[in-house]
Structure P
Amino acid sequence: MSADKTITAHIIETGESDFAVSIDVSGHRITGDEPEDAGGKNLGPAPYDLLTAALGECTAMTVRWCALQQKWPLDKVEVNLTFQKINKVGIFEKQVIVHGDQLTDEQRKKLIEIAAKCPVQRTLESKIEIRTLS
């Protein structure tokens, strides 16, 4: 779980819909598309779907990492997310549920606190620079 490494992705249109793309990243292939009401064929997740999922994935992994480091009895972590734009402001709402009957209240509290410190959340909350090359 390192955000310091260089990640390379290759995205190319597939022609399966007006917006369908093949995404190759870190040895994985994903199909992306827009939903039908946005002109696509809903062949895969849309860009904001992937962004929202990335935040949830990172959150769950960060909570698990903390529990492993502390040797805490976390059975399972669950993350529910919503994303919406209101007045040009992107708003994520994130619910983190930690499962484990043997977790103490203090351990649960710490796991929820660490959930807000996942690398993807920190990136989204930081200054980001995007350089478009031709």
Structure Q
Amino acid sequence: MLEIAAIDHIVLRTDKLDAMLDFYCNVLGCTVERETSKELGLTQLRAGAALIDLVTIDGKLGQLGGGAPTPKNSNLDHVCLQLKPISENAILEHLKAHGIPVGEFDERYGAQGFGLSLYIQDPQGNTVELRSQI
């Protein structure tokens, strides 16, 4: 029987690569791990022990999925990112400093059991859930 150990990677299709890179790197702290040719259109970001793959819709990989995501035709429900220990206030202050609209923390169930999290959206309209380990 297979046992899942962790999220390895997610793939997000985009027509806003620069805005996505700014959001995931400058706001959420990911780093660019690998970039492929523009023809292939894949940029891989390190997100803790996992990867977030950004695939441009005009690249070879992105063309396989059709048109660009829209508010009504998203390519993902949401992805949950487990944060290293940080206070809720520090998370809110950081997101607000970057102009990211934020809701409220709520208790939700995830891979580590129940914990507080909040939802935000990236520039492509994908929902990102942030969970604190505190």
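What follows draws every value from the coordinates through simple rules; no lab data is involved. Just so you know, these numbers come straight off a predicted model, no measurement behind them. Cβ atoms are built from the backbone, for glycine too; each structure is taken alone.
Taking distance in nm of label points 7 Å out along Cα→Cβ at positions 25 and 73 as the criterion, the top structure among P, Q is P, with the largest value. Here distance in nm of label points 7 Å out along Cα→Cβ at positions 9 and 121 was derived from just one of the structures P, Q, and that gives 2.1; the source is P. For which of P, Q does helix-only ellipticity at 222 nm (-39500 (n - 2.57) for each DSSP H run of 4 or more, over all residues; to 500), calculated from the coordinates, equal -10000? Only structure P yields this read-out.
log10 I(q)/I(0) by the Debye sum over Cα atoms at q = 0.12, 0.14, 0.18, 0.22 Å⁻¹, for residues 17-80 alone computed as -0.31, -0.42, -0.71, -1.03: which structure among P, Q? Only one of P, Q returns -0.31, -0.42, -0.71, -1.03 for log10 I(q)/I(0) by the Debye sum over Cα atoms at q = 0.12, 0.14, 0.18, 0.22 Å⁻¹, for residues 17-80 alone, namely Q. With distance in nm of label points 7 Å out along Cα→Cβ at positions 41 and 105 coming out at 3.9, pick the structure among P, Q it was computed from. Computing distance in nm of label points 7 Å out along Cα→Cβ at positions 41 and 105 on every structure in P, Q gives 3.9 only for Q. With mean projected area of the Cα convex hull in nm² computed over the structures P, Q, the top value is the one for P, the highest of the group. One of P, Q was used to compute relative contact order in percent (Cα under 8 Å, 6 or more apart), and the result was 23. Which label is that? Attributed to the structure labelled Q.
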